[in-house]
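Alright, structures below, take your time with them.
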Structure P
Amino acid sequence: MEILIILIVAFIIYLILGTDNTLNTITYDIKSNKLKNSIKIALIADLHSCDYKNSLLYEIDKNRPDLILLPGDIIDDRIYFRNGIDFLKRIGKKYPSYYVTGNHELRIDKKYEIKKLIASNNIHVLDGTFESISIKDSKLNIFGLDDYEIGEEIWTEQMNNLLSNMNPDEYNVLLSHRPEKNKIYFDAGFDLTVAGHSHGGQWRIPKVLNGLYSPNQGFFPKYAGGLYKNNKMSLIVSRGLAKKTTRTPRIFNPPELVFIHIN
């Protein structure tokens, strides 16, 4: 009986620790000789209209990024999405912010014209397009793709348009919701690609299992979350910020706000 009680208590403690949804912040450092000065990027993915009150914006402001990248699913199609719009409005007033659709935004009823709504809050919407910006005397080209759910033909057309505008001598950043297309991104030669979608594989065992299951990757996804390198090219996959809108609870996989230092 004593052993059973100990096991039950241990299991309860395990669940409490494992399902802690306290916001986690992680920073990745990347080297590049294409930039004159270091740049800090905030990566925000898969918010799914969750309301963090002021805590998420507080962490962003505390770290003072030079720009914000939003690779999709900021707005959820199944719940009232005002929380996501309010968040975008707040960051759009403070930071240069660049956004691409995720699969959930593409499922929103067309009457809402979600891209126009997002753009009206001073967020730069990229859909097979790019913008060249200068930060701290360094030039970056920010490219973006709609989520693959828009259809293979349109997605491929968007990618081809981006490739025709790439300058390999400049620093090229790609926003794309899905990390499993990484071979295409690496072959294209983007210096940095940022993605989400995987939700960190939902369930984790730290230092043992990076993720159990991810959409479009299946069980034991390779790109559940983290930094993935291919020579001088980098793919960073956020574990996402959804904490209430997922169908299964996150276990040892807290919501994640990512910062990227490019030196």
Structure Q
Amino acid sequence: MMNDLRRELAPLSEKAWKAIDDEARQELGVVLGGRRIVDFTGPLGWTAAAVATGQLQGLASAPAEGVCASLRRVLRLVELRADFELPRRGLDALDRGAAKLELDAVRSAANAIGMAEDRAIFHGFPEAEIEGICSAAEGSALSLTRDYQRYPLVVSEALGRLRTAGVSGPYAIALGPDCYKGLTGTATSGGYPVLEHVRQLLGGEIIWAPGIRGALVASQRGGDFELVVGRDLSIGYQDHSTTSVKLYLQESFTFRVLSPEAAVPLVYR
């Protein structure tokens, strides 16, 4: 049976679909840093529209005398979609035995939608009613400088704040591009890599997270941050002509911060 992704209608062989799916999966594996910190719930399916919060919103008017009314508050899922196009000449060449298919368009779409999800997790997406981890934990943020030899001191202070708040480990740090580049290229005066010093302090993961500005130290104990997914990242078929095939990468999700005290943002002031 055909589903709404309509992959059956695309003029693509199984070999071509596999190459496209594998390329998207590989790029998303690099970009999606937030999923390594948060809990993942789902996929709930394409028809999932909202997640219950357990909260009520009272209504001013009463439906009848002696009766009060409240609406249950929910978080609606947001749909993200990144369109891309592939030339049929290359797809046909793959089926005739070409060693490689040019998939820059797939990587670009995967990077774009992966970055969008990660930015929502870390910095929020107000239009979709999503508050990110860094926004929710803004009150505990610590300042960063470009002196990367001082990172262990900042990370130690962040860990101290988490432990003081009763937040147990394991702990991880998500590093944005500037932080990751600075840490991987810096050593102490004795020649010891600063990145390894940070790793020893954490006792947990160091995560490449291109969607974050600055960095974030957070607990990985579970139960603090939740990514709720309706449809997980999937590739669908849109249309085709004699020269190209139009596809798209799509997902639906929402995100909520359940325990803002379980994270400490590290920000450039």
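Please treat every number below as a calculation from the coordinates, not as lab data. From a predicted model like this one, the values you see are computed outputs, not experimental measurements. Cβ atoms are built from the backbone, for glycine too; each structure is taken alone.
So here's what we get for this one:
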item	result
Structures P, Q, by FRET efficiency 1/(1 + (r/R0)^6) of positions 116 and 204 (r between Cβ atoms, R0 = 35 Å, to 0.05): label with the highest value	Q
Per Kirkwood radius over Cα pairs in Å, the highest-valued of structures P, Q	Q
Parent structure of the calculated result 1.9, given that distance in nm of label points 7 Å out along Cα→Cβ at positions 60 and 100 is the read-out and P, Q the choices	P
Read-out relative contact order in percent (Cα under 8 Å, 6 or more apart), computed value 30, structure in P, Q	Q
Structures P, Q, by mean count of other Cβ atoms within 10 Å over residues 52-59: label with the highest value	P
Which entry (P, Q) yields the derived value 2.1 for distance in nm of label points 7 Å out along Cα→Cβ at positions 108 and 124	P
Per distance in nm of label points 7 Å out along Cα→Cβ at positions 140 and 212, the highest-valued of structures P, Q	P
Structure from which -7000 was derived, helix-only ellipticity at 222 nm (-39500 (n - 2.57) for each DSSP H run of 4 or more, over all residues; to 500), options P, Q	P
For distance in nm of label points 7 Å out along Cα→Cβ at positions 36 and 180 computed as 4.3, the structure of P, Q it came from	P
